[in-house]
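Participant: Structures incoming, each one as structure tokens.
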Structure P
């Protein structure tokens, strides 16, 4: 646990760390992971949303597989490796902050696929990327622990070979698939740590006790997915979390706003539209110049 458990999250204007990290995007990204002072790392879904978030003062960004898929009119899980890498690289080129990419399960079941994905992320100059242990098979939604570890190990070797330091986030997906097994989730994160992961992530945990147990059971920075039923950022800081992301929430919120005002247009009930328009126009002008 951290010596300063009440530290405000970093990454936003009200919580930026004293003395911004310097060096390469990867160096800067690593330095922003401080247990107890979590990096607020929101998830843009396109280039415009990325620039808006940076204009608001966030110090790093993470792509979202579901949000990006939505921009293509597809459900989550229906984007190729090439599309995901190109999208993340475009985001990284558009902004001046480190970008980590959501690369799903590495786009293949075997360790070689995870290694290819890691190599592509590194070649694209990304500060980091994530690999999850989800299979894509509803009958057996997560890989067996041994195979899951082999995949993380292969990704870590590709990310860190020959002096490379691309930040690998290894994800344990149990809770997203109705497998609320904390012991197995922690065992997976510990195995991923031993396999070379730099950051650990088990999306779906909402219990303060469970999150505390997870953080205290590993020796790597921990990312937590912010959820409506889970702790707030300040509470997560007190638990020693090092990074907070929102997944596809911002993208879905934008689509929800679109659906709401579009339905209002059909029913001649658009009184709330103009406030959102003014705020969005101002945000775009501030971000795009």
Structure Q
């Protein structure tokens, strides 16, 4: 007759295998720790995404506080409440002029994207194009665009054409440089590898060269998109009878500071919308880089 001693119980557990052994307390602790760490990461991600709007709220609060602390008169710096009230009151007028400015931005920026990226590809892959095409473009970039803006009014008139042309000229070169750098960034060893695997030139371009160039190109697109809004406003400063630049110039000439800040708020909203649109385009076209957003 056998006795059930502790040593005998331990030996029985060893013979029956570890899968029958009772779970230890650290196993439950490890699972709960993983759940807590996952929840903590989610909270950190939510807090990180809330930082931009919270920063905006902090800036508005600081703006209001400085006005009350230093007793700044409204004709020099109106409060955020008065500015936002003016935006609401003049919303129809601001919307009509915003459509004009947005049209100039979209048309000019679209022409820049359709011309700068293909030309950057040609210059990056062709030594002849780099020697023939790139120097005149560089020379054109050295000419101050604001100085030649009155010539556009003489040549094209006060219509939308002169504004679109100035927007193209001011946004073209940054995107061209980014495109050239993007298409040249590919390591030649990858080209040799794809050629050894029997890939055609089109397959190499589509699946290797373009994906490697997209992050650099999108950095240029972000820069050009920011410049596009500025270019459209500057073009309307030079000569226009409609658009947000025209309203801004008219409000400053009549010392209507509330309207001036209302236009600046609208321009800020347009800039934020353009930036998020470019960010979404980059996110959708570069799925291999989405890990950095998670």
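All of the numbers you see were taken from the coordinates with simple rules; none came from a lab. It should be emphasised that the depicted structure is a prediction, and the values quoted were computed from it without experimental measurement. Cβ atoms are built from the backbone, for glycine too; each structure is taken alone.
Participant: State the single structure among P, Q that was used to calculate FRET efficiency 1/(1 + (r/R0)^6) of positions 158 and 238 (r between Cβ atoms, R0 = 30 Å, to 0.05), giving 1.00.
Facilitator: Answer for the origin of the read-out: Q.
Participant: Here's something else I'd like to know. Distance in nm of label points 7 Å out along Cα→Cβ at positions 110 and 182 was computed and gave 3.9; which structure, P, Q, did it come from?
Facilitator: This value belongs to structure P.
Participant: One of P, Q was used to compute helix-only ellipticity at 222 nm (-39500 (n - 2.57) for each DSSP H run of 4 or more, over all residues; to 500), and the result was -13500. Which label is that?
Facilitator: Label of the originating structure: P.
Participant: Say we calculate FRET efficiency 1/(1 + (r/R0)^6) of positions 126 and 278 (r between Cβ atoms, R0 = 30 Å, to 0.05) for every structure; which of P, Q gives the highest result?
Facilitator: Of structures P, Q, the maximum of FRET efficiency 1/(1 + (r/R0)^6) of positions 126 and 278 (r between Cβ atoms, R0 = 30 Å, to 0.05) occurs in Q.
Participant: Out of P, Q, choose the structure whose coordinates give FRET efficiency 1/(1 + (r/R0)^6) of positions 78 and 190 (r between Cβ atoms, R0 = 41 Å, to 0.05) equal to 0.10 when calculated.
Facilitator: This value belongs to structure Q.
Participant: Kindly point out which one of P, Q the value 1.13 was derived from, the read-out being Rg/Rh (Cα atoms, Kirkwood Rh), for residues 94-197 alone.
Facilitator: Q
Participant: Something else now. Comparing Rg/Rh (Cα atoms, Kirkwood Rh) across structures P, Q, which is largest? Don't skip to the end; give the middle numbers.
Facilitator: On the way: P: 0.97; Q: 1.23.
Checked P, Q; max of Rg/Rh (Cα atoms, Kirkwood Rh) sits with Q.
Participant: Please compute FRET efficiency 1/(1 + (r/R0)^6) of positions 46 and 86 (r between Cβ atoms, R0 = 25 Å, to 0.05) for structures P, Q and give me the label with the greatest value. Could you put the intermediate results ahead of the total?
Facilitator: Working: P: 1.00; Q: 0.15.
When FRET efficiency 1/(1 + (r/R0)^6) of positions 46 and 86 (r between Cβ atoms, R0 = 25 Å, to 0.05) is calculated for P, Q, structure P comes out on top.
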